[in-house]
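Each in structure tokens, the structures are laid out below.
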Structure 1
Amino acid sequence: MTVRRFDEVVDSDVLVVGGGIAGMTVALGVAPHSVNLISKLQLGYGSSSRLAQGGVAAALGKEDSPDLHAQDTLAVGGGLCDPRVVDIITREGPRQIHKLVDLGARFDSDSSGEIHLGREAAHSRRRIVHANGDSTGAEIVTVLTDTIRERGRVGVMEDCFAADLAVANGRVVGVIAYGERGWILCRARATVLATGGIGSVFAFTTNPPEATGDGLAMAARAGVQLSDLEFVQFHPTALACKQSPMPLLTEALRGEGAVLIDESGHRFMLEEHPLAELAPRDIVSRAIWRQLQEGRKVLLDATDVVGSRFPDRFPTVFRLCTENGLDPRTEPIPVSPAAHYHIGGVVTDMRGRSSMPGLWACGETAATRVHGANRLASNSLLEALVFGSHVAEDVLLRVQSVEISPEESLVETDFQKPAENEELKNQVRAIMWDKVGLIRDETALSNALQELDDLKESFESFPGETNNILTVAELVTLAALRRKESRGVHFRSDYPESDRGWDRHLYHEPAPWVEHALA
């Protein structure tokens with residue numbers, strides 16, 4: 001095997017991988033230390049953060065409290081939330097909103113000038129903060145991006161692909177990346193993964209195409225501990241159309257009173273759960289899935305509760321509908337579930353530290369245990385903000401005590417340019433949607449695993465999204481096969497009940513699971 005020097009070596013105190021809300025929060029928090037941020041596309045684009053419509057959950061209302069927010073989070077988490085972590089994000093929620101306002105974020109307000117609070121599924125109070133109705137993620141991303149550009153303290157490496165973690169002497173010392181100048185060794189005293197989710201591992205998703213589980217795959221290859229990989233949340237109401245990613249129809253529509261009906265006008269959620277359309281997401285998603293599997297169309301009807309107010313109240317949804325030839329003011333909108341959020345990821349403690357020295361993680365890439373087995377709506381942006389801040393604080397305390405030898409990781413195996421295989425990607429996505437989707441069973445999962453192994457043998461493994469999609473697909477399938485019960489977003493038709501014996505997190509260690517999982 002030949003080795004060669006990198007085309008470029010870039011050093012910094014802190015390296016952040018990912019340009020969404022979590023990554024940018026860390027980058028801003030650790031300045032004035034030298035910071036480099038790797039962004040797969042232009043900063044502010046290519047992350048799920050920008051697409052987030054629903055909002056940020058924070059206990060700002062007079063009849064609300066962090067304790068009530070915590071209770072709601074724990075109630076939907078299937079017994080796997082860590083109450084200590086839940087307490088952290090629910091108590092810090094209001095402070096994070098005020099910090100964003102101080103940076104210039106413009107959140108929707110009521111007639112008295114107070115921040116307007118909406119309600120979403122499984123929340124007992126109105127506590128969802130929105131911007132421009134349904135453009136909350138875009139507003140926060142814009143504010144953070146502008147702040148990074150204006151302050152000029154963060155070196156942004158745009159259109160750059162992070163291929164693997166650089167590990168020396170059992171410690172993460174940076175990232176091996178590929179950009180327009182070739183292969184780059186990005187060395188750092190502290191490395192933070194904030195690469196987002198895995199939605200593009202599934203055929204139908206609300207995530208951008210760039211959400212290919214890169215951070216998860218990098219961590220797995222380096223032997224970093226992972227957990228809860230089986231818990232993939234599917235959003236109940238994506239716009240049923242040929243567009244990819246599938247446009248999200250914010251949960252705030254149901255919070256305003258929109259109802260789900262079949263093609264005959266029957267409101268089927270009344271028979272599924274006492275909260276009907278405001279039941280936890282997993283229940284609503286599976287109810288819609290069953291309707292679709294039985295050959296019925298499912299529609300979201302907001303004509304009475306929103307109607308003519310659509311262009312002003314939900315401008316993003318209105319635009320997405322009209323682009324697809326629909327008028328939500330006068331007709332119900334066809335919907336389908338779609339892969340939306342990955343609860344599992346890199347195991348972290350309450351400071352964002354991973355199992356390997358030198359590496360932190362936050363945002364959707366991390367498994368903080370705040371969501372348990374089922375994420376409460378609008379807690380994801382909150383988690384990104386809170387743990388982005390916590391990681392920054394912890395890195396500031398530790399970064400100066402770390403010394404990286406100039407000789408460490410100066411050579412690499414002779415990588416090829418990242419190789420992509422779109423046909424293979426689509427084959428993986430189809431397998432995952434059909435066999436590892438909303439409703440799972442042992443036969444389908446075992447078949448999926450075999451098909452993924454066959455695809456792996458046909459693919460020459462080069463760094464890139466194709467390799468990462470294959471890696472993540474196998475990890476998720478193995479975890480789903482291993483958990484022989486139903487809990488939260490993980491539903492096994494052959495084990496349809498929750499089992500107290502599975503009141504625990506499943507960890508993925510560097511050793512393979514295949515033989516154990518199939519035993």
Structure 2
Amino acid sequence: MADPFPWITYEAEACRTSGTSRGPSREYLTPEAEASGRTYVRLDKSGDYIEFEVREPADAAVIRYCIPDAEKGGGRDMDIELLVNGQPRRKISLTSRFAWIYGDFPWSNDPSLGKAHHFFDESQDMVGPLNSGDTVRLQVGALGPSDYVLLDFVELETIPAALPRPESSLSLTDFGATPNDASDDSPAFVACVEAAKKCGATIWIPEGVFRLNGPRMKLGGVRIQGAGMWRSKLEGPGTMFDGTGEPLHVADLAIFGTVDRRVDNIPENAFHGNLGDGSTFLRIWLEHHKCGLWTTYGTKNMLLSESRLRNLMADGLNFCDGTSYSTVERCHLRNTGDDALATWSPTTPDAARQPSTGNTFIGNRIQFPWLANGLAVYGGKDHRIIGNHVEGGVFSGGGLLLSSGFEAIPFSGTIRAENNTFNDTGGDCYIGQAIGSLWIYALHSDIEIPLVIDGLTIEQARGDAITVHGPKTAKGIRLANVTVNGAAGHVIRIYPETSGRMEVKALRAGNYGGQLVENRNPDNFEVILDPPAAP
């Protein structure tokens with residue numbers, strides 16, 4: 001099985017540079033708070049650079065950066081030059097169009113509203129062969145007085161060989177699509193889908209970038225295959241698809257939208273709605289949508305595997321509204337504007353009001369959600385959260401939230417979270433109380449089922465490591481084999497408005513700034529440590 005995380009990361013602050021390293025800082029509404037390790041390098045003089053030696057051969061780069069917004073919002077463009085062993089290799093295009101939002105939730109593109117945040121975006125570039133020991137330099141050209149480039153890191157990887165066209169498939173180019181130009185390939189895409197449904201053929205997306213400028217499309221009952229997520233790409237405002245209730249199979253391609261703000265009454269998601277029984281999304285790359293995938297009632301037995309969901313305005317994926325027995329595994333999510341991975345059972349009037357049941361998040365890596373949590377479960381039944389790593393929440397960002405909020409259908413069955421690691425998460429939150437890296441929130445209904453958390457590791461929590469909030473009861477919390485290595489606040493904090501019971505077995509904690517247990521409602525909430533805390 002291929003490595004779903006095949007890159008090596010070169011942190012800018014660890015490189016040689018003529019620029020200035022900034023950070024670390026967790027202060028909200030600063031670039032430092034959103035950067036990897038809360039630190040980046042600022043290049044603000046003509047000719048400024050970072051450079052480093054390549055540790056393993058590669059031929060592709062992802063660069064995480066920030067450049068200034070246009071004076072009135074809406075983005076601007078710049079270039080940065082990549083040099084290899086002192087020789088210019090290529091210019092890399094940077095844009096601020098998909099970053100820089102302002103004001104209060106759900107945000108705006110108007111700089112006059114202040115409160116700027118969501119600073120960083122990424123470029124993805126095939127840069128040609130790089131050998132171990134090569135020196136790579138990223139260098140800015142002539143800069144104006146207010147110009148700068150903030151570099152967070154560079155990721156280098158080797159692109160797999162192009163996959164072959166499946167036999168008896170229908171190619172997008174057979175229907176008039178032309179890659180790597182400005183023409184609208186939406187009519188060709190629609191025609192190819194219609195033909196494939198009639199004959200049962202696979203849709204082939206060959207190498208190249210294909211523009212979809214038309215309206216969002218209904219899509220289901222077909223197989224779509226690309227040559228690889230670095231090689232085949234659908235791009236443009238028309239890269240948003242509504243499920244038809246039939247299964248959909250998509251593999252080995254990238255889908256990049258053009259969403260640069262958040263409007264919650266418009267489903268500007270890459271994939272949205274009822275995706276039927278047994279849909280698969282394998283090795284896909286999604287960016288610049290509101291959400292990557294938002295599934296609704298009728299979706300079951302869905303699989304998202306070995307994929308990348310990055311730089312989104314809201315959730316990476318939400319198994320919503322009765323979505324059941326579905327799995328996200330071995331995926332990488334970064335810079336999501338809401339929960340990176342969530343499952344939610346809403347009781348809102350437009351929902352089916354069926355519990356999402358038996359969903360699983362396993363073996364995923366999540367970085368820097370700029371609003372909300374790495375992992376979140378809002379009601380429902382029998383979900384499993386296993387072997388995930390979350391790092392670097394920015395605001396209202398726990399590693400894992402287990403919540404009866406957002407008018408969720410009450411929990412039933414058992415919720416299990418096993419062998420997860422949360423690093424540099426938790427802290428300030430929209431609810432007006434600081435949250436833990438593990439955040440349990442009994443808001444709209446009592447949590448009366450077992451919440452079984454086993455094998456949890458919390459490192460460098462921004463505030464408390466574990467918090468329980470009310471006003472409802474949470475009485476089935478069972479923690480075992482929990483390690484806390486660093487917390488600015490308490491290891492466990494029980495807020496006064498909740499009631500219930502928590503059992504904690506084999507707790508190991510060190511380097512925390514408060515108490516082992518801060519129980520602010522001891523008359524109504526019982527915390528049992530086994531073994532008991534040392535005197």
Source structure (of 1, 2) for Kirkwood radius over Cα pairs in Å, for residues 215-294 alone, computed value 12.5
2
Where does the value 5.3 come from, among 1, 2, when distance in nm of label points 7 Å out along Cα→Cβ at positions 7 and 79 is the thing being computed?
1
I have 0.20 for FRET efficiency 1/(1 + (r/R0)^6) of positions 255 and 487 (r between Cβ atoms, R0 = 30 Å, to 0.05), calculated from one of the structures 1, 2. Which structure is it?
2
Can you rank 1, 2 by mean projected area of the Cα convex hull in nm² and just name the one with the largest value?
2
Figure out for me which of the structures 1, 2 the number 0.05 belongs to, where FRET efficiency 1/(1 + (r/R0)^6) of positions 151 and 287 (r between Cβ atoms, R0 = 30 Å, to 0.05) was derived from the coordinates.
1
If helix-only ellipticity at 222 nm (-39500 (n - 2.57) for each DSSP H run of 4 or more, over all residues; to 500) computes to -10500, which of 1, 2 did it come from?
1
Taking relative contact order in percent (Cα under 8 Å, 6 or more apart) from the coordinates of each of 1, 2, which one would give 7?
2
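Throughout, read-outs are computed from the coordinates displayed, never taken from laboratory work. Small disclaimer: the values here were computed from a predicted structure and weren't measured. Cβ atoms are built from the backbone, for glycine too; each structure is taken alone.
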